[in-house]
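Following are the structures in question.
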Structure P
Amino acid sequence: MFGFVSSVLAEKGRQVYTIGKGVTVSQAVREMNEKGIGALVVTESGHPIGMFTERDVLRRVVDADKDPAMTRVSSVMTRNIVAIAPTDRVEEVMALMTERRMRHLPVVEGGQLIGMISIGDLMRWITLHQEDQIRHMTEYITGQQT
C-alpha cells in the first residue's frame, strides 16, 4: 500500500551516520548533537554491529551513573540490532518498529549498510501518501481533476 523501504530512501537520501565501537560516549553524544540525530550505527569494518541511541545514553550511562568521558560506546550500545532490507514493505517495517518499540533501523543490502530509517521518516512517508490518496478519492467522487 505504501511501497518499499527503497522508495523512502530514494526520497530522503541514504545518509547514515556511523561511529566506531571504541569511541567514548561523550564523543558519540557530541556527534549526535552536531548532526541533530537520535542514533548512530556502530560499525566495525563497514558492517553494523550495534546501535547507539539516546535511550542507550539515558538507560545505560546516565541512569547507571557511568562517566561518559570514560565509557566506550561498545559497552553501552544496543547489540542485538534488527536490520531491514530495501525490499521490505513500509507497512511491515512500521509494524516491526511499533511492536519492538524501536525508533531507528539500519537498512542493509548484501551485508552492507546502505541507509537508516527512522519512525519519523515512515510517518512522514505514510502521511504524504495518505494525502495523495485522499486527494485522488476526492477528485474521483466529485469528478474534478486538478
Structure Q
Amino acid sequence: MRRKEKAMSTEELFEKAREAALFAYAPYSGFRVGAALIADDGSVWTGCNVENRSFGLTVCAERNAVFQAVAKGRRLFTAIAIATLDSESPVGPCGACRQVLSEFMGVDAVVFFGGTGAERVTTTIGQLYPFDSLHELAR
C-alpha cells in the first residue's frame, strides 16, 4: 500500500522548481526557469527550459514538467510552481504554457511563481487563463 505523502506547501514546491531551474539549458537568453508540478496522486514532476538556436524549438520549463508526467501516465495536476533564477520579479507562464496547463489542470488549480526576490504570486489557472474553451464547455 502506498503511504500518503505529507501535503507540500507552495514554498516547498517552489524550492523544487528553483532546483530544477539549475539544470536549464539557456545559452541564448540567459534566462533559466524551473517548474514543479503536483499530480493528483501526490507525485511531483519537475522540468526546466531547454533552448535551441531556433527559438521556436525551445521548450519551456512548465511544458517540460507536464510532458514528463504525462509520459509516465499522469493526466491531472493540482498545483505548479515556477521559479525564474535570472529575474528578481515574478514571471508568469507564457501563453503556450497557459494553454498546455489548462489542458491538464482544473480552473482552481494553484499556480505559484516567483523570481529571486521575496515577491511571490499565487493565482489559479482560471485567473491566468480566463474564458478557456475547454473549461467553459465542461460547465
Structure R
Amino acid sequence: MDEQGRQILMMLAEGKITADEAERLINALERQQPELAAGAESRPKARPKYLRVLVEDTSTGDEPSRINIRVPLQLLRAGVRLTSLVPPKAMTKINTELARSGVPIDLSELKPAQLEELIDQLHEVTVDVDDSTSKVQVFCE
C-alpha cells in the first residue's frame, strides 16, 4: 500500500473520517493510479531527449515576448566528453574564469558517468517560475 492509502487509513483509525469517506478516497486513489494486472510488467520511462526552456515575458508591451529553447541532451553528453580533450592549462583558466563569473563549477571534475546519472534524474524535474511580468518553464521531454 502506498503512503496516501496509509494516510487515509490513519485518518479513519483516528476518527477524522468515516468508513464511507475512506472508501471513496481509496477508490479515487485507485482510479488515479490503477495497479498493473497480475503478471504484467511496467514499462520503463522513456529517457528524456531534450532539455526544454520556455520563457514568456509580458513586460515589453502589447505582444508578449516568447523564447522557446530545445537543447538535445546528446549535446550535453558530447560536451562532457570533449572536456577530456581540453589541455590542463586551458582547463585551469576556464575554471578560474567560471569562478570569477560566479559559476563555481570545476569542469575537470565532471565525468560522463555523473552526467548520465543527472540525465537519468531529469525526467522527474520541472521548474516553473511565475511573476507578474514573466513565466519561465524548464523541463525535459
Parent structure of the calculated result 4.2, given that distance in nm of label points 7 Å out along Cα→Cβ at positions 26 and 122 is the read-out and P, Q, R the choices: R
Label whose coordinates, when semi-axes √(5λ) of the Cα gyration tensor in Å is calculated, return 22, 18, 16 (choices P, Q, R): Q
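Readers should treat all values here as calculations from the given coordinates under stated rules, not as data from a laboratory. In this text, all values refer to a predicted model and were calculated from it rather than measured experimentally. Cβ atoms are built from the backbone, for glycine too; each structure is taken alone.
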